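Just below sit the structures, each encoded as structure tokens.
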Structure 1
Amino acid sequence: MKHSYVHIYTGEGKGKTTAAVGLAFRALGRGKKVFFGQFMKGRETGEALAFAKFGDQVCHRQFGGERFVPKEPSPEDVELAAAGMDACAAALRGGYDLVVLDEVCGAVAQGLLPLGRLVEALESRAPGTEVALTGHDAPAALRNLADLVSRVEMEKHYYQQGVPAREGIEF
């Protein structure tokens, strides 16, 4: 790609990861190489199963446990996020046309990752590498650095009526 941009999908609504997955599938459809790193996630997801069908064209990695990260992250949560940031920083430095850091905004907001480490990785990315960041509470410094910011707002969600996450829809 001649120009590359930083996208952010943030907000309290459902659809941030879905938007990034759609972007990744669009890139894969055009023969581009994709790195899809997921912070704070460690269980099998529909996107992981789908990405596996693309072989070496996509690298999908998860950097989290099988449970939600509590408001006070454990040392293990912090270690998983740090390892994830190392892997994503390496992916940003080359070899991929699109790098997605799913839930990274939430990881920063929850104190799992220092904002400076993420900004440094973004600023040192290889020329031509498109980047998408997702998650709740994207900090102003990230939004200012980005070229595209989309806010996903929740007006209504069946989760509020007690419907749990459904396989193939939410994960």
Structure 2
Amino acid sequence: MGSTMHPLMNRAQQSQRGVTLMEIIIVIAIMMILLALTIQSFSKLGAIRALDTNAQVILLELEKARSLTLASKNESQFGVHFATTSVTLFEGSTYDASSASTTVTYFNPAVTITYIALTGSSTSVVFERLTGKTAQAGTITVTLSGQLSGTKTLRIYATGVAEIQ
């Protein structure tokens, strides 16, 4: 009898020596699936945060315009004009895009204003001096576009107070 090994024993010893290529591929595939799920979760979280943030931006611009009007800054009224991808704070009783006193705030590219339902079919809200009231009460709907969907509605009351619903 020589030193020949049994063929089954030789294979068993070889399989215990290392990891096969198939096992490495399976582990990499599992890791890729987990990575994709994690990235998707963070993407959803970022988009939802963008919608919340932009709704807050609109609310803050409305509150700022009302406060400036109540303070009678420059003895003038102030208002907010709504566009699909931005809001504009302006001085005066009507919106003028060419005015030097406007301040435009743009939204996150995934967020748009999709519906404006203000009294008189207006796209602007102007506040009255001394009272802070507005004749342009109604709602503004902000929507998250793309694969993820979501909406926020801002309600503007005739008293000039606004809230996110």
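Every number in this text was worked out from the coordinates using simple rules, so none of it is lab data. These figures come from a predicted structure and were not determined experimentally. Cβ atoms are built from the backbone, for glycine too; each structure is taken alone.
Comparing distance in nm of label points 7 Å out along Cα→Cβ at positions 22 and 102 across structures 1, 2, which is largest?
2
Between 1, 2, which one scores greatest on FRET efficiency 1/(1 + (r/R0)^6) of positions 30 and 78 (r between Cβ atoms, R0 = 30 Å, to 0.05)?
Largest value of FRET efficiency 1/(1 + (r/R0)^6) of positions 30 and 78 (r between Cβ atoms, R0 = 30 Å, to 0.05): 1.
Quick check: 112, 27, 23 is what I get for Cα extents along the principal axes in Å, calculated from one of 1, 2. Which structure matches?
It was calculated from structure 2.
State the single structure among 1, 2 that was used to calculate FRET efficiency 1/(1 + (r/R0)^6) of positions 38 and 54 (r between Cβ atoms, R0 = 25 Å, to 0.05), giving 0.50.
Label of the source structure: 2.
Given that distance in nm of label points 7 Å out along Cα→Cβ at positions 110 and 150, derived from a single structure, equals 2.3, which label among 1, 2 identifies that structure?
The value was obtained from structure 1.
Quick check on the output: 6, 23, 30, 23, 13, 5 is P(r) over Cα pairs in 5 Å bins from 0, in percent, for residues 94-133 alone, derived from one of 1, 2. Which one produced it?
Source structure: 1.
Assign the value 1.0, calculated as distance in nm of label points 7 Å out along Cα→Cβ at positions 62 and 142, to the correct structure from 1, 2.
2
I have -10000 for helix-only ellipticity at 222 nm (-39500 (n - 2.57) for each DSSP H run of 4 or more, over all residues; to 500), calculated from one of the structures 1, 2. Which structure is it?
1
Given structures 1, 2, which gives the highest value for relative contact order in percent (Cα under 8 Å, 6 or more apart)?
Comparing 1, 2 by relative contact order in percent (Cα under 8 Å, 6 or more apart), the maximum is at 1.
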